[in-house]
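> What follows is a set of structures to go through.
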Structure I
Amino acid sequence: MAEQRTAADTLVDRLVDWGVEAIFGLPGDGINGLMEALRKRRDRIRYVHVRHEEVAAMAAVGYAKFTGRLGVCFATSGPGAVHLLNGLLDAKVEQAPLLAITGMSYHDLIGTSYLQDINTDYLFNDIALYNQRIMGPAHVTNVVDYAVRTALSQRGPAHLAFPIDYQAAPAGSGTRYVRNVPGHTSTTFRAPVRVPCRADLEAAAQALAGRTKVAILAGAGARGAGDELEAVAELLGAPIVKAQLGKDCVPDDSPYTTGPIGLVGSLPSEEALEQCDALLIVGSTMPYIEYYPKPGQAVCVQIDDKPERMGLRHPVDVPLCGDAGATLAALRPLLTRNDDRGFLTRAQEGMARWWELMAERGSRTDVPMKPQVPAWALNDALAPDAIVCGDSGTVTTWAARQIKLRRGQAFSFSGTNCSMAAGLPYAIGAQTAYPGRQVVVFTGDGSLTMQLGDFLTAVQHDLPIKVVVVRNDTLGLIKWEQMVFLGNPEYGVDVAPLDFVKFAEACGAKGVRIDDPRRCGAQLADALATDGPVIVECVVDQHEPPMPARVRKDQVSKLAKALRSGTPNRNRIALDMVKDLLDEASFQASPARAIPDRAGHALSGLAGRLRNRADDEHSE
């Protein structure tokens, strides 16, 4: 007797028809009908069993970000569905195509306070771009197709709530209305590549003509358009400033880029946006508005495939709605070459000085080790096609500045959502998609311990992810935000120390501890060359500040207020900052460059006094 086909079978077969090759999730009694359909198709769709549903959703986001394909995740009803929410929020904010499938109470017990009874579709309404409850077996194909098509076309999350009894119901059971003709939908989809009309392109070229100080701001929407970006930068004599989500749109060693912008940014990037007379925004709505040119300073052309985002952060003179690569290719022949190379040359000279400073910070031999050291050492250990997954915290600064991506390498993190603990899940998704590529997580101890249990997912599924964790036993970014932005003493940011090496070994994997900056490079190279998953614990100075490219007066005054107000280890913090300034005083790209010699001598004396006070603090 032939096995009866279920509604869940229909759903999973439709996912296979859409080209889905992997699904991330955690089983439960509210989703077991789907689990059985996955079991029967395990040769066609890979099931990655995670420890927490948020990781399932975040892994699907990472999968989508690094492949451009649909990421798929699932969870059981009630609590399991709720746990998915941050991952769906990440997909929405980060513009990643994702389909989430959740269980739901029996269809005729919904709304009766039954076990795990929650209107999951209502719950997801603010986040999902497409959000439906499956109303019976005959409904499955229709909503799956629409959900997938919406997620792909709008680059965001779609959600389907699947009642328990319908999952296991015979595929042909229930009623089908006469207008619901079987086979009336399809899985055909081609991502649209839009190009603005000729008149708009000509208007943009005219707006940029004659401008001698053009800056390009590139974001996540410019990923994959690197060749066209550099060609346009050459024509316009324009430095390319990169929002952090666009870190891999052109390599960090490109002669055109000035690297990151914002609090994690470079001095040449700040100067380019401050001094430009024209701005070309490509695929970015970088949220730090204070770093854009002042309104009225520069003519602005913006390329984005979402017209509603035009002018969101800066006034736009000519909006070009279209795909970044195709639009740049169509615009390039219309552009007038800027023969005045002074603006680009000054940016390039500034970047040479900036990289000297980054090398200095990344090769210091202080103990405790500076957090910039392992980030800088990663550059020699990364494979030519490595995928690097960043995280939120002070590690964002070290990744933005010290990790020097080369052509062929990829990077992403939860940038606009700024979710902690995204690095490891992103890596699970990336390594699932690309089993033959090196995948590295660069994270902090605060983020990693949020989802540390899912390192076991890497072990269980033989995912050779390398987790580089900067351990400083504090929520570093929050600590500095409390002091520098608000003038408050740090509070509630201590993180209980964890031996990550022992944890890795307890999971059946390898753990490596790095605390000697002189050995950091060699140890990192060995760890990344090891087979299987590895945790690399980098023990660093918890008082090292994520110094902005420029230190503003109000930041100094608020920090001073915070230190006077009783911040723990205030003398050690002050000592670190004074010592950093003295060490960098000869570097033109450093905030310390403005310190006169007389002040430098005074700071040297202050450093000695602070060292004595810090020693007293430590002995108390």
Structure II
Amino acid sequence: MLRSLDVNDAILGDGVHEILINHDRLCDLKLTKCRVMHISIRCPLLKGLSLKRSNMAQASLNCPLLNLLDISACHKLTDAAIRLIVTSCPRLESLDMLNCYCVSDETLREIALTCSNLHVLNSSYCPNISLESVRLPMLKVLKLDNCEGITLASMAAIAYSYKLEELELDNCHMLTSVSLDLPRLQKIQLVHCRKFADLNLQSSTLSSITVSNFVALRRINISSNALQKLALQKTENLTILALRCQGLQEVDLTDCASLTNSICNVFSDGGGCPMLKSLVLDNCEVALRSLNLGIWPKLNTLRINAPDMVSLELKGCGVLSDASINCPLLKSLDASFCTQLKDDCLSATTASCSLIKSLILMSCPSIGSDGLYSLRWLPNLTTLDLSYTFLTNLQPVFDSCFHLKVLKLQACKYLSDSSLEPLYKEGALRELQDLDLSYGTLCQSAIEELLAYCTHLTHLSLNGCINMHDLNWGSADSRFEFLSVHNGSTMFYFENINEPVKQGNRLLQNLNCVGCPNTREVLIPPAARCFHMSSLNLSLSTNLKEVNLVCFSLSFLNLSNCCSLEVLKLRCPRLTSLFLQSCNIEEEAVESAISQCSMLETLDVRFCPKICSTSMGRLRAVCPSLKRIFSSLSPA
């Protein structure tokens, strides 16, 4: 029994009389590219009919079960003929009217009233369609490619199709904006819409977006929980991008030349793409000069080709293992906590970004000697942070970074005691000014030699160093002591202060020794020649008992929470701020110390149990320059 009939490229009839196809059992009929003037089809069980590319001028259908109809490229069918054909099939579910030039909005309105089961409609290349006053709430798939009548006004009709799952609007050249909130939309395609400038899509089920080659597109706002991949290639004028896509994993912004630093808000910590794994920024040439990607726990692939970018922050991209960074003008790169970055990635980056001045590799434990030797390709490198890494040998740094000014090695607990010897024995890194060895395990002798011979350092941090013992820059013939005079004030007496000093002046300006539990005494006499030191922080050194300082440029001294402090002797004529919070020091010792600080303005003695509220007047009397005293106002 015949169920299916397929006729292709045939001449049916004599071109004058009607051709009748009448069959009680036929379910599928295809008459493709057939030449016939008038055809009548009476098939009570027919469900699928294709008249694609046939040139009939009229057709009549008596097919009550028909649910799929294809009349695409039937150019001779008039709008009225199409309306008659379609409205005679009330159970129609899929209708293809591609390239039916005559079809109008009136026909679509009739279809909406008659075909309540219609789910799929293809009206592409129908120039007379604008969807004015058209309501098609039953549609799931709508294709309107190359429809010249589709404009911003058409979006109201599309928005009415709340069941819509798939939408195509390619080459709709009069369309300037799309703003849709469709709860079931899964796929949208927009390609080559020349005047298109604004895209706003809200759909929790949206999983596929095809957008490309938009000359005028400037704003994109997308909200979807299902979208995993987004490609916005060649949207050259895109300046505003807002994404709230919790499942988004891949973004390609190739040739988006107008992107600015606001893109950082999209991809930074707290942005709308927490699951992002891959980001491509090739040829973002015009405005993208800096990028801060924030904390991306899922990002594992990154490709950036940005000729004008000068600053890049990858801080917190913990699983990033494949990074291609081609930014010839890049000057600052922060890869903190990129724990999976390896030597090969660092080597490739240094080769393509030779102007880098600042490189932060804190908590990058996979970087080793091979990667550090590649730093020789960075002749302008002045700042290097290798804190919280597992380095055991710094020789690659000494051999490659000749102009380094800042070196941070916090918590590098695997460095040997001899790892810094090239600094103080061989004169390595002669331009180094700022060195941070906080929370390290260097022995006391290494610290002492570093302090003794690296006089060119201006900033030194030794916070939390458990092997940091007494800081004693004095000697037997240069120790100083306080001597009382008749008027009750104090003065310094220095032995051999006028003797020639073989050592040159130290350039040290800032010294931080916060939380060093084994430090008991700090002695800095004139012989130490710390004539430039302006800031000294010894807070939280709980065992510190004695501090004797002669520092003529010191302006800031923090001894807060040094609860064992008993002796404080100062000759610091430029000291303006002294912090003694939570110190167990006697009131008389404080009075004696500040009497030698003629420019002191701020004194913090809060929570000092041996200094009572009634003592504030005496403190001001011995140091008239005081402007602010912070105290807990405890009674005597």
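None of the figures in this text is laboratory data; all of them are computed from the coordinates on show. Remember, predicted model here, so these are calculated numbers, not experimental data. Cβ atoms are built from the backbone, for glycine too; each structure is taken alone.
> Identify the structure, out of I, II, from whose coordinates relative contact order in percent (Cα under 8 Å, 6 or more apart) was calculated to give 4. Before the final figure, lay out the partial values.
Working: I: 11; II: 4.
Clearly, the read-out refers to II.
> Also, I was wondering about something else. I have 38 for percent of Cα pairs over 25 Å apart, for residues 122-329 alone, calculated from one of the structures I, II. Which structure is it?
Working: I: 48; II: 38.
Clearly, the read-out refers to II.
> Here's something else I'd like to know. Matching task: -0.25, -0.48, -0.62 is the computed value of log10 I(q)/I(0) by the Debye sum over Cα atoms at q = 0.05, 0.07, 0.08 Å⁻¹. Pick the structure from I, II. Working shown, then result.
Working: I: -0.25, -0.48, -0.62; II: -0.45, -0.67, -0.76.
Considering all the candidates, the number was obtained from I.
> A further question on this structure: Between structures I, II, where is FRET efficiency 1/(1 + (r/R0)^6) of positions 306 and 370 (r between Cβ atoms, R0 = 30 Å, to 0.05) highest? Provide the component values of the computation, followed by the final result.
On the way: I: 0.15; II: 0.70.
Of structures I, II, the maximum of FRET efficiency 1/(1 + (r/R0)^6) of positions 306 and 370 (r between Cβ atoms, R0 = 30 Å, to 0.05) occurs in II.
> Then there's this: Given a value of -11500 for helix-only ellipticity at 222 nm (-39500 (n - 2.57) for each DSSP H run of 4 or more, over all residues; to 500), point me to the structure among I, II it was derived from.
Working: I: -11500; II: -3000.
Of the structures listed, the value fits I.
> Taking 0.40 as the value of FRET efficiency 1/(1 + (r/R0)^6) of positions 66 and 106 (r between Cβ atoms, R0 = 35 Å, to 0.05) derived from one of the structures shown (I, II), identify that structure. Display every interim value, and only then the final one.
Details: I: 0.40; II: 0.95.
Answer for the origin of the read-out: I.
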